[in-house]
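Several structures are given next for inspection.
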Structure I
């Protein structure tokens, strides 16, 4: 029988300096298979042989799911192995994509996996970043994230920075290649890159304008 990490559905309210944030645990499948695939990914793409998949968060990466359905967005992240239609990244690994958080259209924040585990959500930077997915970005083109999602992203960025003082950067997925050559960039395969638009330049400007006091850089 395969060992599986079980996270019970729960709701937690955390107090921040100026506000509070509600986070609901809604775990994706994260059993031994996903852990082993993550270790293989780390070895293949970063050159590290690791005993565990824990990370030290330094970057927050904001995304959109390119789907308007919360259920469909969650179900894409839930399985441990990559779907067969992801031919753009399948050669890199059978590890399914994931994110630490998923934010619904109404702004509800769901935590999908342990915050200090590595998720596969951004090329080159997975080993030092926390991924936040937002339901939306229809067709991977339309900047349609909601005001409620904006508010929740701002709260979540503040929560994460307060919890992890090691975090110094905040980026949108479309900006990830600007960090090539930085100390956080680890990707060994020079041919493994994708073009991204999420979560939209307008959305990133709006988030950054509300968290300037945190001094998070690109």
Structure II
């Protein structure tokens, strides 16, 4: 296990990283505004699950594949961009958001929202490279199992991320509640979410390993 000083330093680094606005925060916020707080938390849960997968890739050395084989990086990022464009299209085809924030999200829809967050994270090779650059700085082979140390670190990252993004979700949900009073949302929430998906797709398509 990493020592306390290492864990505290990693926690501080995680806070600095997660508090910096980025694609995940933008997706979570737009989902919360368009579909409510529960959808925001489900999206974050999917992203957090994806982080565990990327962390295990780092622990087992699989993330280095993106550095050693540029084609693998390109395949994953273009697959991710294509998936995000698909989500944008599906969002545009969906029904307009309702102003009734008390409506319960169907169980199948909850699974879909979680899955979209998970797959979006998994198809972002930059996340694997990010962890490949960050985690080894806090891992000590002499302190025990590298896999267990990695799981501890990614859990800290996700808990800190939950605090930061949870604040964003609650604020976005409050904004949704205020804007939804007195009438229907119309079409703008789905346009917002579709625009975020499309923007993330373009960002991923034109990203590089550096």
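Since every read-out is calculated from the coordinates, none of them should be taken as a lab result. Being a predicted model, the structure only gives us computed values, none of them experimental. Cβ atoms are built from the backbone, for glycine too; each structure is taken alone.
State the single structure among I, II that was used to calculate helix-only ellipticity at 222 nm (-39500 (n - 2.57) for each DSSP H run of 4 or more, over all residues; to 500), giving -25500. Source structure for this number: II.
Ranked by Kirkwood radius over Cα pairs in Å, structures I, II are led by II, which has the greatest value.
Source structure of the calculated read-out (volume of the Cα convex hull per residue in Å³, for residues 29-76 alone, 80) within I, II: II. Can you tell which of I, II yields 2.8 when distance in nm of label points 7 Å out along Cα→Cβ at positions 149 and 189 is derived from it? Label of the originating structure: I.
Source structure of the calculated read-out (distance in nm of label points 7 Å out along Cα→Cβ at positions 93 and 133, 1.5) within I, II: I.
Identify the structure, out of I, II, from whose coordinates FRET efficiency 1/(1 + (r/R0)^6) of positions 85 and 125 (r between Cβ atoms, R0 = 25 Å, to 0.05) was calculated to give 0.55. That value comes from structure I.
When distance in nm of label points 7 Å out along Cα→Cβ at positions 37 and 61 is calculated, the result is 4.7; to which of the structures I, II does this value belong? That value comes from structure II.
Structures compared: I, II; top value of relative contact order in percent (Cα under 8 Å, 6 or more apart), i.e. the largest, recorded for II.
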